[in-house]
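So, here's a batch of structures to check.
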Structure 1
Amino acid sequence: MAECLFCKIVAGEIPAKIVKRSDEALAFRDIDPKAPVHLLVIPTRHIPAVRDARGAEGEQLLGRLLAFTAELAGEHGLDAEGYRIVTNTGRNAGQSVDHLHLHLLGGRKLTWPPG
């Protein structure tokens, strides 16, 4: 989508600290980190939110995004102590960019409930 912030990052129109890329996913550092490791993982094609990734194709993409995120966690040394993967859907949940994204948080003890 032409006006989507994350689509512009995928296209290279807006700079980001990219840490990993595949054909389907892009991972970059959050500009307002809430943990020592705080990465955003997004699909390279525009999908507004989890609720828009239904059906067999959406389920497969979500699975691959989770696997990609788990790989990142290992690459950033988070496997031993643990990490959190979060996605928000809708304004009340805190989704601020209407492009599906996963937050990978780790590197410190995370509390519950989150907010």
Structure 2
Amino acid sequence: MSEPISGRPIVLIVEDEPLVREIIVIELEEAGFEVLEAQTGEEAADAIERGTRIDLLFTDLRLPGALDGWDVAERARRRDAAMPVIYATGYSQGDERRVPGSVFLTKPYRIAAVLDAAQTLGVKGV
């Protein structure tokens, strides 16, 4: 994961399914965002703990490894108490661990729903 260099809003996408991740990355880049990618909660936590600039966290809930999407969002909020978070899942998990001020999407979702959620959270592409 490289450090971003543009002035565009930066979204950290945490998604273990390569095809899903690739599609959302392309769509968000076309919408004016810079995108960082992580396949696991551990990769995402590393970027967060390194202090990488992140304007929006978009995380799947079920991830391989020890950290799930709930854990990633909680770590992100410890670093930045106001970091906007979008959760996504294809499973019927409850939202009992959602950080305040976040948005929850159920898969399959449309890119318009992701962009609407980002805008609701105060982050939009350029």
Structure 3
Amino acid sequence: MPVRKVLIVDDSVTDRQFLVDELSKRGYLCVAAQSGDEAIAKAKTESPDLILMDIVMPGTNGYQATRAITRDAATSHIPVILCSGRSQDTDQIWGKRQGAKEYLVKPINLQELAAKIAAIG
């Protein structure tokens, strides 16, 4: 199924808006959330085809939100790509153990992001 609707989760207004702007230009319908809790709720109400999830956020972090989304029967079909400034191999391994399909290190390379979205969709 092609990716049409993307939920972008980041507590940074700048990072969130950058991804919304760039993906909108490429024809994706973008929905935004600023916290892990909001991401979990919007995953259920918005039914996105893909979630781009930051890790370091106050409250429910991206690892916790990814785990909740990928282990809930209502949302487990939605692929998650973690997008974080954390670049250690252990961060990437832990992210995939939480259910993420991919992991991108910030600043996001738009060509790499496009390739990963194409591979998923």
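Nothing in this text is a laboratory measurement; each read-out follows from the coordinates by a stated rule. In this text the structure is predicted, and so the values were computed from the model without any measurement. Cβ atoms are built from the backbone, for glycine too; each structure is taken alone.
Here helix-only ellipticity at 222 nm (-39500 (n - 2.57) for each DSSP H run of 4 or more, over all residues; to 500) was derived from just one of the structures 1, 2, 3, and that gives -10500; the source is 2.
When mean count of other Cβ atoms within 10 Å over residues 10-17 is calculated for each of the structures 1, 2, 3, which structure yields the highest value? Don't jump to the answer; show the numbers that get you there.
Numbers: 1: 12.5; 2: 22.4; 3: 16.0.
Comparing 1, 2, 3 by mean count of other Cβ atoms within 10 Å over residues 10-17, the maximum is at 2.
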